[in-house]
Every structure is written in structure tokens, then in C-alpha cells.
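The following blocks contain the structures, represented as C-alpha cells.
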Structure 1
């Protein structure tokens, strides 16, 4: 899937968050979106996913305007926090995955994803008993159940330890090598070891820079 963003602007009321942002991603690209809190990173992702309504002509998926786009299962999304989940409900990892898929998946596919993420052995554990790293990987598996073209991760390592961060990034790199488009949101400047193809830096003064790795960055308000 090609993602084409053309002069994207978005405001909450009279407060402009994104101003005239343009970029293009092709299938299999790896975009890191970097910026401090309040710079517009999450707003950008909500625009991409249709949570924030944008004007026609600003975002295209392949040749389809976002205002006409219907195939949202082509996106997998792991949010910064899992506020949409009721942790008080007595649910195992396997049960959660079984009820989460929008497309028909069989047990062998779910088990394969759990094994890939290194959490095959927790399939029968209650979701409330998991560590932050385990929980993050479970929700990545949940996002992958629909076999998406694009995986979006919003601050995915915020609540996990150093060892799990290394495992996480290695897994994301493996998914990228397999052809998945990755969009990773972070406020961490330490991204040198990530094998991204593009970097979008966002600032609270609405300026942005978009870099293809190895190509000079153009800075300013796009």
C-alpha cells in the first residue's frame, strides 16, 4: 500500500496541531515519527487511521482518498495505552486473541504469531497477570491477526524493560524484512540502531522535517 499525504493540516478547534505536512510512503517502508510530547505525533496517527476527520485530498491510500477508504483491516494498530480493554474481565491470552480477529483465523495461525513474538508459553495465562513487555507483545499479535499491510505502533516500548526493548525491536525488524510497512512513533532521540527507511521529526512550533535515510533533511514548516 502506498500512503500519500498532501499538505495535511489539522486543528482542534482554533488550535492548529499539524500544518501543511506532505510525505509519501511505499509498501515495505519503515517510518519513525519522532517528537516530544505535544508535537502532534499521536494526532498524526489518528488522522492516518481516520479517528480524526481530515479534508478530502489530504491523505490517499494507493489511489483512494481517505474520505472514501473502507479497508481499515489493512492497518494494524497498537496504541500507547490499552484503554479500550477491560482488564477486570477474566480472559486468557488465547481467549483474547480468539475474539479479537476481524478476519477469520484458525488456532494454528494464532499460535504461530505467539511463537514469533516469544510468548507461546503464556497462551493460557490471565491477561491481568502479564508483565508490561508480555502485554505489549500480546497486543502486537492482536494487531497482526488481520494480516495488515501497515503496522502502526504508538510509543511501543514506554512500559517495558531494556531486555524486552531489544527483543521488541528485533521482532519489528523481522516483520519489516518480511515486507510489512512499519510506522513507529517515539519521543526517544536514540534511534540510531533502528533500520528505518524514513524519519519524520515533529516539533511543537508546527515545523517538521521528513528524511529518507541517507538523504539530506529539509527542515521547516512543510
Structure 2
């Protein structure tokens, strides 16, 4: 290990992409490991103690958002830079507000942007891709933003919410989303807490009233 080099862990489910990232990052940082799932990223981060984790959002298992949220509980906790193909500001809000990521970089951004993001978060700063920053800032300045309950839901929770609205059980939701039934129940319970709903029916009613789900 070279003194002073930032330790980085890569989490992405595409092997060729991980190898390309490693080749770019190794010029300046120490790449301590690679993972193909959220669960593997958690295990490697706890063992290898990277300073920064590059995290893809869409991976098998618990996914990048849940993994980022759990990484924040490690001591010391690595900084997470989300490296995503999605430029929708909702993804950015979920990553940086809900999951606690310190940076958000698009896969279309340059290698220079990515290196800058890693350096920024490793020294305690935050980094947001210039491609999404203007729209996100405008949305956050909207006075209605703070009251929009839907923005407090992760993408997976909104998926579960929609399926609950369609009348699916936790077991059926798990099968549809390819997650464990226990995970589906956790998402349902999180929805109850966030929406202050005492029952599944109350979740659906609340969401319909606020147009968080669409009923045809």
C-alpha cells in the first residue's frame, strides 16, 4: 500500500465495467477490492476498510441504495460515491438524502469527474455531477418539496407501494420483485412508518389521496 493513496472499493455487477474502472482508478488510488452485489460490498467494506466505495444503484440482492445506507453504520464508515446511469433527480435525492451518499456521478461523466468526486468525498466534501445539479437544486428550492412525502420514499419502497395498491401480498410482491418475503415485509413496515399508516389499507388510501400511486 502506497502512503497517502485513497483506498477505494468498486461495487458494480458488470465485470467488464469494474475492470475498466480499476484500470482508471489504479493510476491514482489504491483499489482494494471489487464486488458484484450490495451484500458483497458490505462484507468487503467491513473487512478491507476502504475510504471510498463506488456504488452502482442497480445490483442484485439488496441493491446499491440499501447497501449505501448500511455502509453508513460501519465504524469508520466509508464515503459512498454513487456511479449511476440514471440522471433523474429522484435517484439523486434517494442516494444523497435517503441513503446518505456523499457523491453522485453519472456513467456518462468523464474520468476526470470521477477522480474529482473521489478526492472530494475522501476529504469530507460532497460531489454532484454537473449534469444533474441544476435540475436538482431547482427542485430542492421548490417550497412544496419539503411537504412531498413521496420524496422520502426510496425507489424500491415506491415499487412495493404500487404493488400493495394492486392488492398483492408480501409473498407475491417478493416474487414479482425477486426479493425475499422478509425484505418485502420490511419495505411494507417502512412504508407504514413513513406514511404514518396503521394498516396496509391505510398505506394505499394515503398514497392514493396524495397521488403517490395511480389507480386506473
Structure 3
């Protein structure tokens, strides 16, 4: 499975909500960009507690969801350009039911591995100026995902993102997100045990699963 990258996007922290900073406002990079273990060069996060780190180095949000969002929002200017959801990788052709935790992708000469779904937060609603977006993401599981960087390298828009290895086949990003965050699809004890054992899942979410088993 492979898709062409339409844009690689970066952003720096900017004033967002009073004293709050955010780097959600990302823009396409012209030419090649280096993908480091911490993410794309020129990209930064504002909230180090909830974003960034090796397991959240590169964010991918499917362009496939933009049309549905446009219909739900009644149109929005942010959806007319890449990275409306603060993603680093802007591409169509892969959604949460297509990819698994631990899938490995070649992009340029970088090697990426899916580490976890993206948990939505209030900043998306503030950015779009619309309440209810987080609830819609939780219900529809159109969350996007993060990669860790296994091999640093360069890439640019137009390069192919190619899956070179399938990870935990029973756990698509969509299924895992639903068990973690959607009350309508709450995970069973057996599922929590499976999640806790997913070697390529981020340490934080494996720990969340272990905690669920103790309750």
C-alpha cells in the first residue's frame, strides 16, 4: 500500500488563546525536509506535556476526512489548504481502518512506524471556532495518528509513503482509538490485555491499558 504525499507541513508555537501557545498552524514546506527522531526540521510543539516526543514525532491526518468535515461545518476556510488539523503529513488514500499500530512506512529515505492514534483536544474546536468537533471525532474515529521515526532521512511533497511492513494486524488505528476513547466501544478485559501487550504501541498507551486491567 502506498500513497503520494501532497504536502509536508511544519509550524512554530504562536499565541493561540490568550497566554496559551500552539503550533497547530502548520504550513507546507517547499523542497526537501529532514525528518529527525523528534519530527520534521522546522516543526515544534508548544505543549510538551501532551505533544511531541519520540512516540509523537510525526502527525498524519487523512485528507480523506476533509470533505466530511466541510459538509458538517458548512464549509470552512481552513479546509482549503493543507494541515487544517495541524498534521505534518497531508495525503489522501490512507484512513484509520487501513493502517495498524506498528505499520512501517518508507517516506523518502526515512522510515516511520505508527505508534498511536491522536487523541483530540479542545484546541481543534478553538482553531476552527466550532464546538462539537471532539465529540464527532470520538464517535467517528477519524482521529489521525502519530509515527515514531526509526530511521532519519529526507523527504518532500510528491514522494511516496509506502508501507513496507505490517504491524499488529488485529489492531487498526481506528479500532484502538475506539477502545481507548469511545464510550460506545469500550474495550473488554481481554482487549485491554491485548493492548497492553502491543510492543509497537507507545509506552504511554500500554500503561493506560495496564491501568484499565487493574480497575
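Read the figures in this text as sums done on the coordinates, not as results from a lab. Remember, it's a predicted structure, so these values are computed and weren't measured experimentally.
The table below lists the values:
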| quantity | calculated |
| --- | --- |
| Structures 1, 2, 3, by relative contact order in percent (Cα under 8 Å, 6 or more apart): label with the highest value | 1 |
| Among 1, 2, 3, structure where semi-axes √(5λ) of the Cα gyration tensor in Å as derived comes to 25, 22, 17 | 3 |
